[in-house]
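Read-outs: derived from the displayed coordinates by stated rules, not from any lab. Predicted model only: the values in this text are computed from it and were never measured. Cβ atoms are built from the backbone, for glycine too; each structure is taken alone.
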Structure P
Amino acid sequence: MILVDSSVWIDYFNGKLTPKTDWLETAFGREVIVMGDIILTEVLQGFQRDRDFRKAKELLLNFPFMEMLGQELAIESAVNYRYLRKKGVTIRKTIDVIIGTFCLHHDFSLLHDDQDFDPLEKHLKLRTVQT
């Protein structure tokens, strides 16, 4: 299963052609893509026009949906953040640690276009989709 980070979804909805958005486009119907509540919020909050918001929401809600945090994953995320800090790595956005921890916890791969996930790949063995 694959979780697609908002960095890729935003590029996709903005019509930006990248290897990541190309991969996403070809993955529809071929790969199991999971939609998480945090990703859904990050993507949908950026739409200015109601029509675009509704259209994106309709598309995104077609994917299997999962809640991404809860008590257990909140603690795991804090443990991972602290582990990285001890390694001398500071993740700029807590949300990225949560997303990475969610993928690690469920053994999902992550499709992203955000360098903040690089330390999670290197130190925590986060699996990512290679494009």
Structure Q
Amino acid sequence: MDMQTPFARITGLGSAKKGTDHFWFQRLTALANVPLSLFLVWFVIRLAGADKAEMMATVANPLVAGLLVLTVISFTWHMRLGVQVVIEDYVQGEAAKLVLIILNAFFSFAIGAISVVSILMLAFGG
């Protein structure tokens, strides 16, 4: 038994099957951001007033560098998902919406990549 309306059958449009994934990834990154934010606050407080050598020595610790990389990845992924929802809900016009979603993805990836490379350069003494 088909539950689609006649119009939906004619246009062939239906669920994109991605809404649930998007919802859960946004919630999971939000949950991951709680302990990662606490770590980041500790990290900033710990290094307040520190010189460059002390900061580099702290970031050279594999646990600290790994947590910083995870923080950047989780924050940027969560940011991309959240901004995408805002674009989908409030931008009129499909072309503008598509362009902004693509720019959002590229911007989030660029911020994440630059941040991860910076952390790794600090961790490896570059």
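Largest in distance in nm of label points 7 Å out along Cα→Cβ at positions 29 and 69 among the labelled structures P, Q is structure P.
Taking Rg/Rh (Cα atoms, Kirkwood Rh) as the criterion, the highest value among P, Q goes to Q.
Out of P, Q, which structure matches -27500 when helix-only ellipticity at 222 nm (-39500 (n - 2.57) for each DSSP H run of 4 or more, over all residues; to 500) is calculated?
On the way: P: -16500; Q: -27500.
Here the read-out was taken from Q.
Which structure, out of P, Q, was distance in nm of label points 7 Å out along Cα→Cβ at positions 61 and 93 derived from, given a value of 5.1? Of the options listed, only Q reproduces it.
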